[in-house]
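In the part that follows, the structures are each spelled out as structure tokens.
Rule-based calculations on the coordinates, nothing more; no lab input. From a predicted model like this one, the values you see are computed outputs, not experimental measurements. Cβ atoms are built from the backbone, for glycine too; each structure is taken alone.
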Structure I
Amino acid sequence: MTANPQASTFAHALDFSGKTVLVTGGGVGIGRAIAEAFASAGAQVVIAEIDPARADQAEAAMPGARVIRCDVRQRGVGAMLAERIAAETGKLDVLVNNVGHFVHARPFAMLEDEEADDILDTNLGQLLRMTRAMIPLLRKAGPGANIINVTSIEAHRGIPYCSVYAAAKWAVTGFTKSLALELGPEGIRVNTIAPETTDTPQVALDFMIPRENRAHEERWIPLGRFGQPSDCAGAALYLASPLAAWVTGTALNVDGGALAAGGWYRTPQGEWTNVPLISGNGLVIPGTAA
């Protein structure tokens, strides 16, 4: 019987021993879950974290990780991180650009120019600078190196009161596709993870959705729930692994099927509707009886 030459590769696909991974904003939420997943898979993890308390917590949870307390939005921080990684490991196998935030959520007409600039730099500007700073180290890692940009499902649909945020996320999608073409001949892959609402301190479900409405959650999302940070961590491991060796310039929508549903919801009777109903107290509760 002829052995499958890929079998060994698949069997060890999620072993990241000897790999160096940088996760920005890795002290909490999705970033923390991604950092922990790579650490558990044997990688040397470097975390960039702005919050001192969260940085301390990440160090305690991942003793082998290198946690650098910094603000990736500040110019020059990318170069500083690159210098430290170069001195310690000499290369970077995976860059996870995780930092992002709504920053100011309100109608576009109410935003000041400075606030719009703040949103753009938090979600796009710093990501561009970080990526440019890390490309030389990714090239040293050689073919198989990865860039994973954590965007949002809002990079593929509209979101009221967050127009500039959505613009930045859409821009990251275009940047990812274009950079994938530039770096593809060198064997460096570039992809995005686009999560739907995920239960993190930044978007805590108990704050975003009143507890009395959480009973309808199973009908709002085709797979019956909102996201957990571990969902994105699994996606990141896949994209960085040999399992995704022929995947670049694409978005992995970690959304429970929300984007595919495109506004369709299930009623309590199990039927599908795209017409939200109004409850007795005036709340719009898609898929529930009035």
Structure II
Amino acid sequence: MRKVIGIGETILDILFKDEQPTAAVPGGSVFNGIISLGRMGVNVCFISETGNDKVGNIIKNFMEESHVSTEYISVFPDGKSPVSLAFLNNKSDAEYIFYKDYPKQRLDVTFPPIAEDDIVIFGSYFALNPVLRNKVVEFLDYARERKAIIYYDPNFRDTHKDEALKLTPIIIENLEYADIVRGSDQDFANMYNGLTDVDQIYKNKIQFYCPNFLCTNGAGNISLRTNSISKEYEVKQLDAVSTVGAGDNFNAGVIYGLLKRDIRYRDLNNIREQDWDEIIGYGKDFSANVCMSLYNSVSKEFATSY
């Protein structure tokens, strides 16, 4: 049975609406999608770290309830599990403040076995952080050697846009590892000095390194670019409760679609248009479900009825 393996941070998101805390939910950009896939019955593993504290226990219990093993979670004895405050505005978009207290020794964990055609997802600042870089590269080298499909979501927040130039060599290295890249128009604007034209981003920044490119744009169109396809997909408009996790779960839906359509490593350069249509349809469904609640992953009801 094919597996999906994620590597990324775990964090407890405390959501505020009208300056009052309304929910506390485990999160992290890759984590959110892995939780959804676990709920959908996909065979998943997640590589990460937490503190040996109450927040760490909440995160691990949450993973187990969602059928995600905690076997590859490194628990550090000193330092604390990270927490973020997410302030939702009137459009239900979030502005974040992060509180982190990591120890010196990071991500002391063995990797799960990877087989050909498994899917690996990585991204966010976690995949650029110099402190973690050696471990992330070791994992990506192993995944590439085993012919896993590698999916990269840069998830490049505006808190890091002043570092974009300095981080460019690492971003390029990540793009070279990737078989599919998916980001939001905002990520690329932060990475590439305000650039938002999808065709320019693909032709000048992505295509040379990775041929399969998806760009989401909040409630706007989803753009697909490959060596042979250039297509836009409309997004159904809805009254979102929270957009936290929308992109993460679009990723989860796309990965679910790759498994459903039985897309293998050898198929990556010639995925047919009708396959992409269906794959992106799953992404839209997962994303829409997450926008209808304060949670960062698809609901258990959605998972059972889908």
Structure III
Amino acid sequence: MKIIPTVLLTLITVASIAQIPNPSFENWTSGNPNGWTDGNSFLPGTTTESNNAHAGAHACSLNSSGGMGGFVQTGTSIYDTYFSQPGNFVALNGWYILNSVSGEGIYVSVQNKSGNSSNGSGNYQSTSSTAVYKQFSACMTGETATTDSTSISITLTGSPTHTGAYVIVDDLSFGSCVNAVEAIPDRVTLESSYPNPASTIFNIIYSIPTSGIVSVGLFDLSGRKLETLLNGIKQTSGRYKIPVDVSALANGIYIYSITVDGETFSQKLSVIR
């Protein structure tokens, strides 16, 4: 009787640790992200470590080089890309920054298997540049049985890619389908910042329902602008996040605001150390 709980605990533990390898690209070895195969195997410099992170200290930058776009895919080689992932999921979510010089874009693909049989897939693609992190959601379709393994690939597309094009990706996770189940609101939405109070970094998160010209700023209570975070940038529909460093600010109350096509939305932030 005492053995059963131990066995169940072991099974639960094994299931719970199955996850995306190195999902926030925090761990690198010799210029390559641990748990992933990347474009450096074909052309060095197409995949590099970035300190422009969505969270943590590192992210993954896929770059254009020699007419080729960088890529990463799970697995130890381009011929073995699947990792253990028991159970189906609704979507692969993550965050990205895209600098498209001439039509380059991000393409995310996720494939599930049950044994040797295909069991659902999802993808996300965009060629619209974004200077700050934008959320993506590769929503799954066609799942018919229990998944036991999953493959993920992320690519900077474009033929040929031009010098200076890149996409930075970070914070991958399994979750709800942002594009469908949690649809973008039909109005501009400025979410509550976190953490609040903040001591070093806080995050501004907002959604816009259609393309618009966006400015984001940080102000003191007198209305004096302390920092311009975005200045009249065109953004497409989606959910965005801007990490803001407030470590140099004195304790007190501040205002952060987003202006979309001339309409402004503001909230308060407390800085406490």
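Of the structures labelled I, II, III, which one yields 14.6 when mean count of other Cβ atoms within 10 Å over residues 231-238 is computed from its coordinates? Computed on structure III.
Taking distance in nm of label points 7 Å out along Cα→Cβ at positions 47 and 255 as the measure, the highest value among I, II, III is held by III. 42, 23, 14 is what came out when Cα extents along the principal axes in Å, for residues 111-166 alone was calculated for one structure; which of I, II, III is it? Of the structures listed, the value fits III.
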